[in-house]
Structure I
Amino acid sequence: MKRIAIQGMPGSFHDIAAHQYFEGEQIQLICCDTFEEVFENINKDPTVIGISAIENTIAGSLLHNYELLRDSGTTVVGEHKLHISHCICCLNDDSWDTITEVHSHPVALMQCRKFLARHSSLKMVEDDDTAGSARNISENNSHGVAAICSAAAAEMYGLKILEDHIEDNKHNFTRFLITCNPGKADFMRSLEESNKASLVFSLPHEEGSLSQVLSILSFYKINMTKIQSLPIIGHEWEYLFYVDVTYGSLTRYRQSIDAITPLTKELKILGEYKDGKQCE
């Protein structure tokens with residue numbers, strides 16, 4: 001049985017992503033209040049696997065999670081892209097006429113802004129977790145309160161769905177990274193089957209330093225799918241670059257890493273893994 005640390009409660013999107021990624025396998029969830037706790041669990045017990053959201057097609061990157069990943073010393077061994085669909089739900093004896101508040105994670109509320117604008121009488125209350133909002137309504141028998149969460153969470157906590165698919169943009173996907181202790185990585189993925197890598201590095205404060213790196217990656221036919229810069233605290237106008245690349249040849253990819261290493265500072269490979277497919 002795999003032990004999976006996630007941020008959130010049963011019924012959360014992290015829970016759904018974990019069960020989809022490890023479909024057909026027995027898993028035990030370790031539910032954490034924060035992403036810090038996810039990585040702490042991996043570091044305390046090297047058998048634990050972590051799943052953490054890293055970016056959303058609407059809300060963008062979860063910048064703090066990049067820092068946690070880099071500092072944790074864990075390795076990325078996979079990714080999962082989950083279609084995010086929200087519903088609004090409440091106790092069975094409540095209705096549109098009786099609810100006055102809607103609770104959810106701030107990102108979920110943001111992703112349903114147009115829907116909520118049509119129900120402007122509802123007071124929006126931010127919570128730590130979408131599924132946690134549903135669970136609190138159920139456990140506390142909170143009349144007059146609705147939650148925005150997954151339909152799976154609404155069903156899990158016995159709530160009535162007032163309306164489903166209320167997200168503003170139907171092309172709403174979240175990308176999750178699967179991480180583990182480096183000593184466990186070879187058991188979690190086949191390096192020969194990998195076609196994607198996540199890197200982080202800084203660059204000398206010199207003109208054209210980034211373009212040189214990008215030119216070398218292009219020369220080796222390495223496709224850069226994402227670049228995210230974060231400031232280095234205490235070093236004004238210096239940045240860490242988090243880069244995702246895909247490749248068709250492991251040999252060419254390794255050659256490209258050898259070629260860019262002298263041009264970078266503190267280059268670190270966060271993980272090499274197989275590109276994840278989008279799941280509904």
Structure II
Amino acid sequence: MEVRQAIHSEHAKTLDTQGLRDQFLIQDLFIKNEMNLVYSHIDRNIIGGVLPVDQVVIVPDSMNQHTGTEYFLERRELGTINVGGPGSVTVDDTRYDIGTHEALYIGKESRSIQFESSDPTNPAAFYFSCVPAHQVYPTRKVTLDEASPQTLGDTSTSNRRTIYKYLVPDVLPTCQLLMGMTRLEEGSLWNTMPCHLHDRRMEAYFYFDMADDSLVFHMMGEPQETRHLVVRNREAVLSPSWSLHSGVGTGSYTFIWAMAGENQTFSDMDHIDMADLR
């Protein structure tokens with residue numbers, strides 16, 4: 001597990017391109033038959049990827065050394081969305097079959113977790129966000145049809161998109177984790193523009209379903225001090241609460257968003273007027 005400290009907005013202004021990438025970009029999330037994790041001190045969100053090709057990947061007992069608890073989810077909750085082929089997640093001897101673009105919420109105090117693919121030639125790829133929790137809520141699978149959809153934007157501004165809200169209060173209870181997937185329509189390249197920030201929650205973006213030669217220019221920084229990160233397929237970006245978060249791609253893409261912080265009100269955003277961006 002890689003551990004990253006929280007970065008002050010004034011510090012971020014001094015970073016060069018590589019410095020920004022080192023602090024906020026997460027690469028190489030999916031490694032064959034391994035669990036790869038980044039522990040961010042921004043709201044203590046653990047971002048991870050699991051690629052169980054021809055072996056079962058089990059959350060090891062050693063994870064508790066990073067959380068200071070008896071076991072990994074003793075005081076945490078976890079949400080995962082499968083961006084690969086069909087697979088399964090077994091939680092405390094209960095098996096959940098998780099297809100492509102299906103999600104699983106794993107509640108606090110779950111002790112045993114293991115990930116598996118149905119077909120090694122088309123392995124599952126589980127992207128997840130794991131945050132502190134104070135209440136036990138039941139583990140539950142959420143399909144794409146069960147997610148709460150919201151279509152926003154317009155083709156004239158190249159940002160027509162549908163937001164599928166998997167882990168939100170309208171669908172199921174969680175402590176603080178919010179998680180979902182945004183899919184852009186054909187010909188739309190911008191996500192979340194006009195952009196916003198939310199001082200009460202951090203967010204992480206995970207970009208996927210991108211062509212090998214496609215890029216996303218992920219916008220970050222304070223509204224009057226914008227910066228960008230070049231992001232490729234299956235890479236993630238950490239977004240502190242002081243940072244706006246938006247992006248534009250050279251081709252089609254989908255992204256998963258995960259939030260944690262003070263509240264779970266999805267619409268609680270501080271919108272930024274286009275005239276105020278610098």
Structure III
Amino acid sequence: MTAALVERLAPDDLWELFQRVVPLAPERPQGGGHRCRGDREVLAAIIFVATSGCTWNQLPPGFGLSGVTAFRRFTVWSRARVWAKLHRLVLDELGARGGLDWSRCAIDSVSVRALKGLLTGPNPTDRGKSGSKIYLIVDRSGLPLSIGISAANLHDSQALIPLVRGIPPIRSRRGPRRRRPGKLRGDKGYDYRHLRHWLASRGIRHRLARRGIESSQRLGRHRWVVERTVSWLSGCRRLHRRYVRKPEHFLAFTAIASTLIRHRRIAN
């Protein structure tokens with residue numbers, strides 16, 4: 001059961017990519033101690049926690065390791081930015097295969113309840129309850145290119161520039177690496193002159209809905225892809241509500257969910 005469960009959650013192609021970014025386990029200079037659990041089993045356990053929404057202590061015994069071990073390795077890997085590196089590596093694989101469509105990208109955000117921790121704030125759309133916000137830019141087919149988190153009371157317009165700058169240089173089937181969308185679409189929350197000028201100065205065409213002039217329904221005909229990706233993120237039940245105190249752990253779960261979305265495209 002253990003082997004089948006691990007192979008289902010951490011399939012061979014994902015495991016091969018993960019091996020390229022995971023740091024080597026530290027050696028004990030004094031010797032002794034327990035043997036470190038295999039990285040693949042730990043990766044599968046982390047993915048299970050992320051997708052099922054269970055706590056670390058509720059990790060089933062079928063993985064052959066305790067929740068404490070899985071959480072400890074998750075913390076070490078998050079500190080080493082393993083999830084960000086895996087995020088970029090999967091994007092490179094998609095880009096090299098021609099699986100990314102840069103012609104029309106979209107930006108959006110979603111708020112989640114947050115019980116504690118940094119980067120939380122009163123959510124203006126949820127009766128002022130404490131929350132965090134997830135931002136993402138997706139390509140034309142809805143694959144996440146850039147992700148970020150903030151407190152729920154941060155205005156969407158303040159996240160556009162950091163999110164666009166956060167798109168890594170991604171391989172292309174032909175030509176140099178690419179990191180700029182051909183066109184970026186957004187709702188009325190991004191309707192600011194300085195954002196339009198900033199995008200134009202970098203050669204990025206924009207289609208940001210104008211407050212009081214345009215209906216959101218017309219833009220919705222093209223922005224549904226990013227809204228669909230938001231629903232895909234909800235497949236990671238750890239993102240339904242933020243329980244983790246540290247923002248880097250919440251960002252790690254967001255990166256894991258985004259990586260799984262992109263990996264499904266590679267697997268298909």
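The numbers here are math on the coordinates, done by the rules we state, and not lab data. None of the values given here were measured: they were computed from a predicted structure. Cβ atoms are built from the backbone, for glycine too; each structure is taken alone.
Among the shown structures I, II, III, from which was the value 18.0 of mean count of other Cβ atoms within 10 Å over residues 150-157 calculated?
III
I have -1000 for helix-only ellipticity at 222 nm (-39500 (n - 2.57) for each DSSP H run of 4 or more, over all residues; to 500), calculated from one of the structures I, II, III. Which structure is it? Display every interim value, and only then the final one.
Details: I: -8000; II: -1000; III: -13000.
The correct label is II.
Quick check: 1.06 is what I get for Cα Rg over 2.2 N^0.38 Å, calculated from one of I, II, III. Which structure matches?
For Cα Rg over 2.2 N^0.38 Å, the value 1.06 is produced by structure III.
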